[in-house]
Structure I
Amino acid sequence: MKRKFEYLDSVEVDELGELTEALVKVNRSAAVVKGGRRFSFSALSVVGNRKGVVGCGFGKARQVPNAIEKAAKDGRKHLQRVPVTEGGAIPHEVTGRFCGSMIRLLPASPGTGIIACSSVRAVCEMAGISNILTKSYGSTNPMNLIKATLDALAQLRTREQVKELRGTELGS
């Protein structure tokens, strides 16, 4: 089942404050042509404000700095909100899937830190999550792991949202 991410409008993006970016991976590919090899670079980056907004971007160019710039610009177009508790954890356990990657995110007690691989760690840091346990299954491709993580974060609901959806009071 494919979920459609609810990205933020351009009006909301202006109110976010300063967005920071984290470069996750730079990939080099070569095309062999008559004069030799022609190199092309692709960059994968994660953008967020460390207060509950995160997005990922992918950019390609002939030079590394241009690819990184394109990836950051693309990440700013694909921002989404993430509910984070006061302790810096997520509200509940959740599983996300994308292509061959599956990721499981578990809330952790304060002081635990981020227990995750580098690509998932970048997403959690940019989202403002400081206490989380993760486990990845299947493909370890950074692009797929990041998108699986964003899929999992898109499924998170706060107590207030669940109460509103059900139309009832929740127990403790």
Structure II
Amino acid sequence: MMRRILLIGPQGSGKSTQADLLSQFLNIPKISTGDIFRDLSKENSEQAAKVKEILDQGRLVDDTLTATIVKNRLQETDCQNGFIMDGYPRNIHQVQLFDPGFQKIIYLKTPKEELLKRLMARGRADDTREAINTRLDLYFSQTQPLLDYYKNQGILVEVSGIGDVSQIQNEIKKSI
């Protein structure tokens, strides 16, 4: 059975951890744009050189190029039975550029205060309270229309991002 799942949630919600676990459980690949870009930047191609230059400059890969790269990745043989997208697309514009036809959207709903607590605990230099707040506000403002879009399609499931990792994974498994 082909499964096309999007696992989405703000930074600190645990989406990558949950996507890894779900990937193992369903035996389908987890697809993360960050992983794709890191792998691509090691290759010797025109596209790889472009991505490497963008990342080396600390910029974000634009939506059009990202859509092309993700579309190519999803055509690889390991995705023939499905895939779990880890946090992409994250806004309506990205879906308009490329919609892989998700069957289920799992949103790890996590209160902002919990996210702040988790992200501050990472201890990264750029993780000041102010910087984290700014990133989260941007995330929520960009992502809410996407969540509404999928909710209207009847494929959005909200799972609490609070709790033990295995408890959250069990809730996700129940939803699929």
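If distance in nm of label points 7 Å out along Cα→Cβ at positions 17 and 57 is calculated from each of I, II, which structure is the one that comes out at 3.6?
The structure behind it is II.
Here distance in nm of label points 7 Å out along Cα→Cβ at positions 41 and 89 was calculated and came to 4.1; which of the structures I, II was it taken from?
I
On relative contact order in percent (Cα under 8 Å, 6 or more apart), which of the structures labelled I, II is highest?
Going through I, II one by one, relative contact order in percent (Cα under 8 Å, 6 or more apart) peaks for structure II.
When mean projected area of the Cα convex hull in nm², for residues 33-112 alone is calculated for each of the structures I, II, which structure yields the highest value?
I
If mean count of other Cβ atoms within 10 Å over residues 49-56 computes to 20.9, which of I, II did it come from?
Derived from the structure labelled I.
Can you tell which of I, II yields 2.9 when distance in nm of label points 7 Å out along Cα→Cβ at positions 65 and 145 is derived from it?
Corresponding structure: I.
For mean count of other Cβ atoms within 10 Å over residues 25-32, which of I, II scores largest?
II
Determine which structure produced the value 17.7, 71 for Rg and Dmax of the Cα atoms in Å, calculated from the coordinates; the candidates are I, II.
Going through each structure in turn, the value belongs to I.
Here helix-only ellipticity at 222 nm (-39500 (n - 2.57) for each DSSP H run of 4 or more, over all residues; to 500) was calculated and came to -8500; which of the structures I, II was it taken from?
The value was obtained from structure I.
No lab work stands behind these numbers, since they all come straight from the coordinates. Every value quoted in this text rests on a predicted model; they were computed, and no experiment measured them. Cβ atoms are built from the backbone, for glycine too; each structure is taken alone.
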